[in-house]
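J.: Just below sit the structures, each encoded as structure tokens.
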Structure P
Amino acid sequence: MEAFMENVDLKRIFRRVDAYRSAMIKLQKDLTAIPAIGPKAGGEGEAKKAAFLKKFLAKNGFGRVEELRAPDKSVSCKYRPNLLALIEGKDTSRKIWVMTHLDIVPPGARNLWKTDPYKVAVKGGKLFGRGVEDNQQPLVSSIFAAKALLDLKIKPQNTLALLFVADEETGSKLGLSYLIKKNLFGKNDIIIVPDGGNPEGSMIEVAEKSIMWLKFITCGKQAHGSRPDLAKNAHRAAAHLLLRLDKLFHKKYNAKDPLFTPPESTFEPTKKEANVENINTIPGEDVFYFDCRVLPKYSVAKVLKLAKQTTSEIEKEFGLKVTIEPGQCQQAAPPTPADSEVVRLLAKAVKKVYRVNATAQGIGGGTVAAILRRAGYNAAVWARLDETAHQPNEYCKISNMVGDAKVLACIFSGAAAVRE
């Protein structure tokens, strides 16, 4: 691994980041107090949070802050805000992007929270509140990493672009998918999406499995439990179908790829809807679901074809009808190469700050980085997270928030530059 550039005083930058600790906590408190929940989840969107953040950035030396509004009639202000803060670098031919999101998910059942989800509690080196980890920890880290360079009058190696997007939690149609059409990104840009990671900071996510959710509706004939001769038991047929699919999926799509954890495709029967309310009625309808996370080498269209062939067999065997309703269905985006510059930059910076060897890995979940990869941009997902997102009593470690700011500052300053 290359030595860090000698002309960058990292100790001085790190001391400055450490000095921001209280200010970072204060920003977390202010942001958490402004719930930014999308209309699909019963909220009014991100406008108030974006307005606050825009003023904060202006007061803290971020001279160029643009607001890119995606029209949305479902919220009272009629738009969803996306903010872009730019800091010109020595080399303006390309940008270093850090993309975080403004929106959060609802807190869920309040009785499961030990504190007010919209009022940050500080305890044991952690900040508790809805959104503090997802995605405010990296949002705050990115701001103060850039602020350290501004305050120390250190010009970044490349132009910095901090992007704060809307609508990440409910599909990104009015966030990144809207912005991707604006031609903001360059093919040689460095793009970091700190919206996933692990507690060690050792995972740099570069690939995702294909995702397909399948709903199976088995329709037979309802009858009294004592008269199966008059019925077509939808529940029994569904049970046979579920087990047969489970076996066939795993047998046919059995390749392993060590980039991913777990390394194989996964096919999990998950949700099961209620059929009849009483024991002595044979159900005429039964509904169950599969969550499929498929290695990129396989086509989800072929997985669906196998499912349809199998349901046809069950229909003939049991004399009833089975309908398949695909839900979310996305073929995996092309992976970011494990040896790409963004991966190497992150690995160097993580090693410097956390003394951890971070490596390129794949995941079964989905991130907005897939939108970038489908458009031909090499994006990497990284943050040091305890993975409490969407949970009651969500928290972030203050040490992670400060440490991740140092990682980003390494990259912003050019100290993690890769020498070819």
Structure Q
Amino acid sequence: MRITFRENVAIAVSTVSSHRLRSLLTIIGIVVGIATVVTVSSLLTGLRAGIVVFFEELGPDNIFIQQFSGGGSDGGGPPKERHRRPIRPEYADAIGRLCPSVQVVAKTIFIPATMGGKPLIVKAGGIDTDQFSIVGDATEAFSTIPRNMEYGRHYTAEEDRRGAKVTILGHAIAETLFPDGNAVGRQIMVDGAEYTVVGVFVKMKGGFFGQNPVDSQISIPFRTACVRYPQVNSFTLTARARPGLRQQAYDEIEATLHKLRHLGPHDPDDFSLSTPDQIVKQFDSVTGMIVMVAIAISALGLLVGGIGVMNIMLVSVTERTREIGVRKAIGARRRDIVIQFLFEAVTLTGAGGMIGIVFAVLVTVLIGALVSSLPSVVPVWALITGFAVSVGVGIFFGVWPAVKAARLDPVEALRYE
């Protein structure tokens, strides 16, 4: 007697549904394992998408020249890089002259959020906040990282040269300080100095956890920042390569900096060069570790669930010994018995995978609703992979019970009580 595919599915569903509580308890490990991986993958996929957009807006042809490769706990860079000399703003002119593949170089100075042990405060009217950052940008920055204006204008090179007290606000800080939307032409007080708002940038796309830190920036002319904060030397240069020549520009800048900083050809760099795609790759390496941890946790759940499935299938073989004998007596082959029990195992784990996927999607949507700053996207590949893994677990752990059932002697099985 041959059992069709449809009959196998019907038998498997009937067997699983007839012991609902037992089946549910068996697949809890599968549910937890699949839900963990799908949820983590969804959150990281959304986060990565925001970061990719963020760095795309910074310009794919840009090369960032910094003192440190990353921030330390006190903002001073990693411990092994503390000996590095600051990047000097004069390097911008040298790079512009000596690197033919570079189109323009912009200078930026980042002002610490805390000065003299006190956080910087910005005030406008009766509103004040410390949730902002202040940077001094040379006007070349508007070419290296083009940013459209929502209101007003960019400050001019002449205003930069004479150290004018003017500023451009990011979209978020403008909304905080001027809820009525009329920011241009009004004054703000930053760390005791008054500035006139000449423009407001449009809202940036992408960002970290759904928020773009540039939207909370207050930009003032580079010269103004240097005069106001002479003790600060946190300079960054942004070099925009000519189209299609970024790698050549990268090599030219590296060689030029070696000369400017009197480094030998074999001396290690005491500066950091990075590009948007390199930064995204660094993010991917970090998230890759997080995914590996999630996989390890889910693997434990899948192992527990798989062992549970094997155990319940062995119990099912024992309970249905007489049924197996009858089927074999009326012509069922070993292969038919194996397929029948594998279908039941796969139905169990497949159901666990589907429940885990639904749970993961609901959790992801809930997190996205509760924490709007955390982007969440459920990738199709995670859903397909999650279900495929759950089916694979059913096949792997269901083989032995299925083979055991197929090897039963029909005569002995019919005598079984």
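What follows draws every value from the coordinates through simple rules; no lab data is involved. All values derive from a computational prediction rather than experimental measurement. Cβ atoms are built from the backbone, for glycine too; each structure is taken alone.
J.: Could you tell me which structure in P, Q was used to calculate Rg and Dmax of the Cα atoms in Å, for residues 125-276 alone as 24.6, 84?
T.: P
J.: Sticking with this one: Using the calculated result 0.05 for FRET efficiency 1/(1 + (r/R0)^6) of positions 181 and 405 (r between Cβ atoms, R0 = 41 Å, to 0.05), pick out the matching structure from P, Q.
T.: Q
J.: Then there is this: For the read-out helix-only ellipticity at 222 nm (-39500 (n - 2.57) for each DSSP H run of 4 or more, over all residues; to 500), a value of -17500 was computed from one structure; give its label from P, Q.
T.: Derived from Q, not from the others.
J.: Let me ask another. Could you figure out which one of P, Q the value 156 for volume of the Cα convex hull per residue in Å³ was computed from?
T.: P
J.: Looking at Kirkwood radius over Cα pairs in Å, for residues 205-324 alone, point out which structure of P, Q has the largest value.
T.: The structure with the largest value is Q.
J.: Let me ask something additional. State the single structure among P, Q that was used to calculate FRET efficiency 1/(1 + (r/R0)^6) of positions 237 and 261 (r between Cβ atoms, R0 = 30 Å, to 0.05), giving 0.30.
T.: Corresponding structure: P.
J.: Please state which of the structures P, Q yields 2.8 when distance in nm of label points 7 Å out along Cα→Cβ at positions 253 and 285 is computed from it.
T.: P
J.: Here's something else I'd like to know. Where is relative contact order in percent (Cα under 8 Å, 6 or more apart) largest, in which of P, Q?
T.: Q
J.: Now a separate question. I have 26.4 for mean count of other Cβ atoms within 10 Å over residues 29-36, calculated from one of the structures P, Q. Which structure is it?
T.: Derived from the structure labelled Q.
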